[in-house]
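Every number in this text was worked out from the coordinates using simple rules, so none of it is lab data. What you are looking at is a predicted structure, and each value in this text was computed from that prediction instead of being measured. Cβ atoms are built from the backbone, for glycine too; each structure is taken alone.
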Structure P
Amino acid sequence: MWIVMNQLRVVKGKSDQVAARFKTTKGIEEMEGFIRMQVLVDISQDEHDIVTIMTTWGKQADFHAWQASQAYKGVHKKRDAGTSEVKPLVLSNAVTEYAVVADHPHL
């Protein structure tokens, strides 16, 4: 499995607005190898909030196929054009990718 985390540093107090953008999916769920998307919110920081979008994929190539897809381009069109309503709330972001080397599901 392959996990991708997009960690967004968000203006303090605005994490709900940013997280709301991810409450519904817009095509990612139809991609081959897509397993799940989770949205995590951390409000414990003093200066900013953190919204992390964590996606799980069957393999790295599945995630990269999503990035190359028309669905991905459509979902990110407003972001890329600078017209996204949440873009002004995002101070920065960092994307990290992980290979899952151990997984212990609930029995």
Structure Q
Amino acid sequence: MSFDAERAQREASGSRRPVRWVFALPLALVHALNAVLVYAAVFNGPQAAWDHQGYEGTAAAVFLSLCLSLLGVVITFLPPVRRALGPWWFTPPLVLGVIAWVRIETLG
């Protein structure tokens, strides 16, 4: 039996399922934390022009969100993760990163 035939048989039998969980669980946690930060940045902004702490808090949440988005893209870009999970895992960090970027640009 050739290597390709063995690989196809393993994939057909579902032996890659634990590998998906090993990669998907930490990545999903990163995305969940990123979503919480984006939610905080969008819905809990400064109260008025005098609220400097609100501006700083929103900027910090956006900065951390952009860092987590970059981390999510880098983790998903690794070849074993990309093969096991697929390219659609690029969507959450990119969407959350764009939302965070728009929030910091419209913060004023």
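Structure summary
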item	result
Entry that produces 43 once relative contact order in percent (Cα under 8 Å, 6 or more apart) is calculated, selected from P, Q	P
Computed 3.6 for distance in nm of label points 7 Å out along Cα→Cβ at positions 70 and 94 - originating structure among P, Q	P
At a computed 3.3 (distance in nm of label points 7 Å out along Cα→Cβ at positions 30 and 54), which of P, Q	Q
At a computed -27000 (helix-only ellipticity at 222 nm (-39500 (n - 2.57) for each DSSP H run of 4 or more, over all residues; to 500)), which of P, Q	Q
Structure from which 5.4 was derived, mean projected area of the Cα convex hull in nm², for residues 22-85 alone, options P, Q	P
When distance in nm of label points 7 Å out along Cα→Cβ at positions 46 and 62 is computed for each of P, Q, the largest belongs to	P
If Rg/Rh (Cα atoms, Kirkwood Rh) is computed and equals 0.98, the structure in P, Q	P
